[in-house]
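Have a look at these structures, which come just after this line.
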Structure P
């Protein structure tokens, strides 16, 4: 498998040792519900992890929570709460939205506040080896001490000040030096004991400490959004390599931005959407499909029209699975025909094409196209009313596994009342045979109220959710 490496600006082979992929992805700062831009990071790297596991690798996946930060301190003051209470609230809300999006929990979800000891140890090491300096109770990384600073984002030192989130402090040696430890400003502010006085960690150092604690050095993949390449990931590289003497990550992956109606998403423009906002109108799986349908490095435009298109596309994929499930229950013949065997072979070929697309820089766009082509092959074969049960069951197994891989299968909680629905359909069919049309209409209306639409076909009644 080859992945585009931000560090080398080329597709590099993913070389896996002991069949284990060590991957770290920057998680949310937990002061609010996460937005649609965050969701792209979380869904993309959940999908990468799923695919690596599908290919037989063990994946040791770490995604952190930033649970102490200026934003949490501000939110706690606004809500007359505490930083730990705010963090706990929004970590819980994160998992609700993540579950809806089909994002599997990471192997570890460390928190900055649970890694203070490791952070202090790493900061002290940087001071001791001349890569950091103390100013009052603050500690800063000395970027001029690291000659390769800028190698990840491919910026020269003169251009660093033009980057995002540069801390303004006239007392720093260089304007682009960044805080490793921040002194407490007020007695009421959350803080921890350190060799430099009461304070809290800077944003960048927490990730370096957590990577080192849970995954060690020279990990296989470090991921995040494009906006994190500089300064956050650049600073991670600098402080980790200066503290450990080894490289932080072999491959750096960054997904593209999300625009809203072709404009950059921002609170100031009023086009800022949380996943919770979007999920009130669209199913979480529609959002997941929308985020996976383009190539991960491409920019994505968010609009109501595009979400509607995603909804329709997802329905086409899931209808194939639903139709297979229905046909299996009603199939009679078991002998598979040569034409059906050819269809299954063609589906296998599409699966191999899907793997080839994913192995070439994680191309989910082309991979999902292969799934659509597999659905088309199966739908064509199912048009034959005499399709064998052996074929239908084999096709279902192959196709369902593809949807499971992408996290787009019909969810089990949606199927919990399937037996009851089937029983009502059977009762309706019997009522129609007995010419009890009043009861047949009553059942149709009952199901319609539950969002179930019935379609009478030559093969029998079919149903789907709307």
Structure Q
């Protein structure tokens, strides 16, 4: 079908966790909608992020439990990790999700999916360089950008000359690293670090700051570091990578500076997990006058409007919390605006997240440090998981629950749940925050016994 020059009510660039559902809703509502995808339907989450990593983490968890089976009185023969089969399982899940998303778009009335790279020609025109080598020009009443983000590669001498890994390329390894060096102590680095340690690799994590997970309270970050060290993961804090090189035996050597001391670390593989950058380069934003900040993130207001009338932005490319569920909420905001003429603001919305280490770290709302910086008078409820009956019974006693409470209103301001199923417990507390319940409602609630949720009785009962 020749669609060059066709006018659409909406042109969506990118099929991440906001672009794809918005396209299907607009199409079902009768809007002629063009969707442009440069690579794979589903965005980072399905193809390089949540889906593949959590599939592999599940395999790592199975290996970990098998190795600990004797602690539960169960004898298991030698545990062997087959990384190739783990990758095959992961690829099968990703392929299923990806194909399902593509079929959904292709089968939605009024939606045309175009494989190619988009480039803005003006505020209402998009040129698409299709994968078949042809070009076409589309015009649209609205343009919505959902191109996501890519791994950030720091400027370290020698890095460009060695075969380093990113959070994308490491997903396709079929050979288990003997020693995986990771630059970056954020959630990506920690999840891959613990995963490969459980697969059998030695792991070293290099972090520039004085704690892992720099946005967390110090006691939370410290507990995470202690857990990873228990798992025999080596952690180098306050360490700046200053040189990378390949040495004679084929290994990679990373030189770090820690204060006034210099140290070299040798490993078989290097993972660069030093954050992400917006996928905004090459979009032709300057042709339409779309403003970006100094890092390349597209500047938008609380209604997801860019600096140009009629151009909107969703997901990681706009900056802010880079989570799938935040991108999905962006879709809900624009859906309400486009189809129901209801303007919703993204200001003040909850930003829950889970770091999928084991035990999980579930977080929502204010940390203790953030609450104090706001000048709030707070109370802190904190309980080690070793005080939880369910944790003891399942042998999952590492970590703690920590909740920040407004001392005046008794409402919960935020929590950090470092425990088995920490993300699920965090979500339970988030629901109480959404309802503005006082902490006493959870303290006095009847929860099924024995569950982890029941631990909230004891957690709040100590206040």
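We did not get these values from a lab; they are worked out from the coordinates using the rules stated. Computed from a predicted structure; not experimentally measured. Cβ atoms are built from the backbone, for glycine too; each structure is taken alone.
From which structure (P, Q) was mean count of other Cβ atoms within 10 Å over residues 24-31 calculated, if the value obtained is 18.0? Label of the originating structure: Q.
Out of P, Q, which structure matches 17.1, 51 when Rg and Dmax of the Cα atoms in Å, for residues 56-143 alone is calculated?
P
So helix-only ellipticity at 222 nm (-39500 (n - 2.57) for each DSSP H run of 4 or more, over all residues; to 500), computed for just one structure, reads -9000; which one of P, Q is that? Intermediate values should be presented prior to the final figure.
Numbers: P: -15000; Q: -9000.
This figure was derived from Q.
In terms of volume of the Cα convex hull per residue in Å³, which of structures P, Q is highest? Top value of volume of the Cα convex hull per residue in Å³ goes to structure Q. If you work out distance in nm of label points 7 Å out along Cα→Cβ at positions 8 and 120 for P, Q, which one comes out largest? By distance in nm of label points 7 Å out along Cα→Cβ at positions 8 and 120, the leading structure of P, Q is P. Given a value of 0.15 for FRET efficiency 1/(1 + (r/R0)^6) of positions 136 and 184 (r between Cβ atoms, R0 = 30 Å, to 0.05), point me to the structure among P, Q it was derived from. Comparing all candidates, it corresponds to Q.
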